[in-house]
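Read-outs: derived from the displayed coordinates by stated rules, not from any lab. Quick caveat, the model's predicted, so the values are computed rather than measured. Cβ atoms are built from the backbone, for glycine too; each structure is taken alone.
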Structure P
Amino acid sequence: MSGPAGFFEKPDFQFGTKSMLEAISESMATSIISGGHLTSALKQYNLSEKVSHISTAGGALVRYLTGQKLPMIKCLEDAADRHSKE
């Protein structure tokens, strides 16, 4: 899950985010939660210990998992290539 389903910070709008996080935390599947807002929500609902992986990277994690090159990783790979040829 990447990003909250609503304005969970206000009790009247937390149902979607809270329900989805509870369902994910109860699942036996590998669970990946990404983004700073969802990290805060997990803490708020005391669910942090019940998910497999938490990343504050949000969109970067989604891009990485879908096989896209991240700019910083690309820079590190390029630097490693340059230095291995020296």
Structure Q
Amino acid sequence: MFYGLRAGKIGEFRVPGGPCAHCQHDGIQHVSVYGRYLHALFIPIFPVGKKAVSECTNCKKTIPKKEFSSILKQNYEKKLSS
């Protein structure tokens, strides 16, 4: 295909996120941020969005940004601004 949408990892970091919603382990969450972009001939042209997911370091359960707890969301925003 000569054009389309692709995604690539644009960042990752660890944040204290409070208890995991799945296993209730109170620890560090591994957050990965992916960027989507329009490409032509596999050359990125311009970005069209971002997606963040968090992974519990204990149970490895992943959750999308829209389901982040308030503590995790605060720490995520703080990490992005620093």
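To which of P, Q does the computed value 25 (relative contact order in percent (Cα under 8 Å, 6 or more apart)) belong?
P
One of P, Q was used to compute mean count of other Cβ atoms within 10 Å over residues 26-33, and the result was 12.6. Which label is that?
This value belongs to structure P.
If mean count of other Cβ atoms within 10 Å over residues 10-17 is computed to be 15.9, which of P, Q is the source?
Matching structure: Q.
For mean projected area of the Cα convex hull in nm², which of the structures P, Q scores highest?
Structure P gives the largest value of mean projected area of the Cα convex hull in nm² among P, Q.
Could you tell me which structure in P, Q was used to calculate mean count of other Cβ atoms within 10 Å over residues 2-9 as 10.2?
Q
Could you figure out which one of P, Q the value -4500 for helix-only ellipticity at 222 nm (-39500 (n - 2.57) for each DSSP H run of 4 or more, over all residues; to 500) was computed from?
Q
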